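See the structures that follow.
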Structure 1
Amino acid sequence: MAFQKITEQESRYRHLEKQSILTLLTDINNEDKTVPEAVEKAIPQIEKLAEAASDKMLMGGRMFYIGAGTSGRLGIVDASECPPTYGVPHGLVIGIIAGGETAITNAVEFAEDDFEQGWKDLQSFNVNDKDVVIGIAASGTTPYVIGALDECRKRGIVTGSISCNPDSPVSNAAEFPVEVVVGPEFVTGSTRMKSGTAQKLVLNMISTAVMIQLGRVEDNKMVNMQLTNDKLVDRGTKMLMERINLTDYEQAKELLLKYGSVKKAADAYGK
């Protein structure tokens, strides 16, 4: 299939400035409804990438996300949520964005166009063949990401990609490409919309599946979550009560806070 930059194609909607807010919201919502269907079509590709990432991480490797702009920010969000949600150490899942920390909140001009910088940024983390690197690029044409994946493959590092155009350069650079073709954006070329939503869904799927494979979930519970606020302490207390058949809330809460996680408290209680 010849490469088509569908993400840049003209919106199906015209004269948006003349539409009522209700019409705008309704049309945006109608477009958003198509995203899960596009993700569903990509599940076989997502499965292969998630399996490859799980295998590497079960052997002690790390998972890297690398991207620019919205794609880079989404990777950083997913990576940053793994330690509090699953109790894994910081540095097991790492998000890297073109332009560095500044680019998380402010656009850094032309950072995504540097073909060599992505690999340099990965090198600062001593990336190696135990790890897996996933490039995220809605258009599939971001030089920063493609250059990083090219260098990884030369060194035997497992690579994946998440993009929203078929047969894109970033897909060709990755060993395990994921292509979620969501079609033209509501606002022409605004890939923070459907493309961003699709990427977020795929990242959720990959990281959740990987964390379950790593034993960070038991039954359907986040038994290793960090107790970083009152809501999570309360949730953890109730989880612990259910798990060890304890009816005393305060006793369960005391155990939870003593051991720091539902899993550790339950294991200690059972000894």
Structure 2
Amino acid sequence: MTSRSRITLQTLVARKRERRKIPVVTCYDYATACLLEQSEMDAVLVGDTYGEVCLGHSTTLPVTVDHLVTITTAVRHGAPSKFLIGDMPYLSYQVCSEEAIHNAGEFMARAGCDCVKVEVDRRLADTVAAMSRATIPVMAHLGLKPQSVHQHGGYKCQGKTAQDALTIIEDAKILEEAGAVALLLEAVPHEVARIITERTALPVIGCAAGPHCDGAVVVLHDMLGYSAGHPPRSIKRYAELHRVLLDAFQAYADDVVAERFPEEAHSATMPKHEYERLATLLAKRG
């Protein structure tokens, strides 16, 4: 594999300054990370969406720090040059600053992250500031916050009224001043995303937030057509792996049932003299 230059926070800041968009995608395993390492992807987010797309939960809430640190470590092994973002799960940073710092430290020290992502607003600015003082780079996630799904009343676009939009714009500034190193905007109108992106020196990554952010992130399974059901409206499909994999699984099952696989060619073979010796030994034992 060709060695690639390490993508750092400074790389992302330079991308923004040069108006070069930043591609980001989620990842949850070593094998996929190895493929991403060979691509021009700038950053990889090990998202708590793992709980939905890999564990089958209806929300991200059941995911734990141990879950995410384990798979984030695997992704780092597979994609050593990419900017790696660890997604801090529900209640791993909201309780108090001390817990937030401790849990973020697990992502940074054990998993080798370049930053951690937290779903916040101005109410958690002090926590972001404390994490920053503890040398932990923080990406502040604004707009739709899936860990607050019950408070939002579902997965709904945020900031559609002038007052709500103003609140998100102000929160972005407050969190930047608190020490956040990057922003992620999810499910906000593109007008709001544009205003925030233009008003900050921080890299701004959009998720269903229109074309004006400095970069974009999507859930891997959605963009690859890897899961059943219809993808979100905001997703562009780049492959249809659901059908490809289903066809492959069915073809394998058909071959096994029809005795087309495995064949002798797919297995090890004994040396002829050892097979003859085995036959002799079996004969002697009746």
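Structure data summary
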quantity	calculated
Parent structure of the calculated result 18.4, given that mean count of other Cβ atoms within 10 Å over residues 62-69 is the read-out and 1, 2 the choices	2
Which of 1, 2 leads on distance in nm of label points 7 Å out along Cα→Cβ at positions 126 and 262, largest value	2
Which entry (1, 2) yields the derived value -15500 for helix-only ellipticity at 222 nm (-39500 (n - 2.57) for each DSSP H run of 4 or more, over all residues; to 500)	1
Value 0.05, calculated as FRET efficiency 1/(1 + (r/R0)^6) of positions 110 and 246 (r between Cβ atoms, R0 = 35 Å, to 0.05), assigned to which of 1, 2	1
Highest-scoring label, criterion being FRET efficiency 1/(1 + (r/R0)^6) of positions 22 and 118 (r between Cβ atoms, R0 = 25 Å, to 0.05), among 1, 2	2
Answer label among 1, 2 for the case where Kirkwood radius over Cα pairs in Å, for residues 86-141 alone, calculated from the coordinates, equals 10.8	2
Parent structure of the calculated result 0.00, given that FRET efficiency 1/(1 + (r/R0)^6) of positions 214 and 254 (r between Cβ atoms, R0 = 25 Å, to 0.05) is the read-out and 1, 2 the choices	2
Read-out Cα Rg over 2.2 N^0.38 Å, computed value 1.27, structure in 1, 2	2
Source structure (of 1, 2) for relative contact order in percent (Cα under 8 Å, 6 or more apart), computed value 23	1
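Read the figures in this text as sums done on the coordinates, not as results from a lab. Just so we're clear, the structure is a prediction, and the values are computed from it rather than from any experiment. Cβ atoms are built from the backbone, for glycine too; each structure is taken alone.
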